[in-house]
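Scrolling down, you'll hit the structures one after another.
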Structure I
């Protein structure tokens, strides 16, 4: 065989190796992103399971706050019905977060409820879950950033869409959650 033929064979092997490497890297990043989303999903499920206990505890003290309880229940149902859709889950999570803020605002009006041990335990558990959600959201967003970034880099940009890889959306906080709470004395 001539030198030109060896060059062509070497070039084909090199291109094939690059394609395999890019494909495998895209798969690794996609799997990490899916895993990170699954961790968020687990924490959201824990929080969703905890909400009815919290609502029932508060209901005993604040029975006339019907709309707050209905909003929390609706938001929880939305989160459960979001399925695997990231966008719907993010939207439902933001609504549930707002509803829980309203619930805790009601709690402020009931000093005896704030001292109730069951409520305190539920509040501590919910706080722990919220911290885990925040960490999981941060990890998910980091993996999404890496995945999206890699798809835009050369040579992956040539193959990402061909292999069915698309840009993922970040788990962003709703505008209401970004507002700084105001403390007045």
Structure II
């Protein structure tokens, strides 16, 4: 358990390591890729002091007045940023569900600039699908902010599609002291 009464602050990478949000083993990622590391930002965000640090760092990289994120990993971060700055938010569903069967929760206004927030980017495919959906609905998307970039092609894919990826951390940097 993290001692939150420390005299010195921990960097985000140190918080993630200390709270065991970075796991070593054999994992199949959302992208389908195999990895020896899993970065569990969803569980990490359940701890308020980690969530507060992530939201604080994401805010420094924002340049739009609307934030959006793909369910599920980005949702707490998007809501935290929205609440902290009093900004509207959009949640992108991976598939249409019951009720209105909408893929976008919230009301994107045509011409609005939106920053996408993500927990972890590997290939960038999930973010690109969200970008394309928002663009099809008239939004302008030029920036995506992620807590961790696994550096497995996501940055390049997004850049090819006119989106700048701004990571708080890169996977390799988490282990540097």
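The numbers here are math on the coordinates, done by the rules we state, and not lab data. Just so it is clear, the structure is predicted and the values come from calculations on it, not from any experiment. Cβ atoms are built from the backbone, for glycine too; each structure is taken alone.
Tabulated results
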read-out: Distance in nm of label points 7 Å out along Cα→Cβ at positions 32 and 48 - structure with the largest value, from I, II; value: II
read-out: Among I, II, which structure scores highest (criterion: relative contact order in percent (Cα under 8 Å, 6 or more apart)); value: I
read-out: Source structure (of I, II) for Rg and Dmax of the Cα atoms in Å, computed value 24.1, 91; value: I
read-out: Label whose coordinates, when distance in nm of label points 7 Å out along Cα→Cβ at positions 16 and 112 is calculated, return 7.9 (choices I, II); value: I
read-out: Top of I, II by distance in nm of label points 7 Å out along Cα→Cβ at positions 56 and 72, largest first; value: II
read-out: helix-only ellipticity at 222 nm (-39500 (n - 2.57) for each DSSP H run of 4 or more, over all residues; to 500) derived as -26500 - corresponding label from I, II; value: I
read-out: Which of I, II yields 1.9 [distance in nm of label points 7 Å out along Cα→Cβ at positions 88 and 168, calculated]; value: I
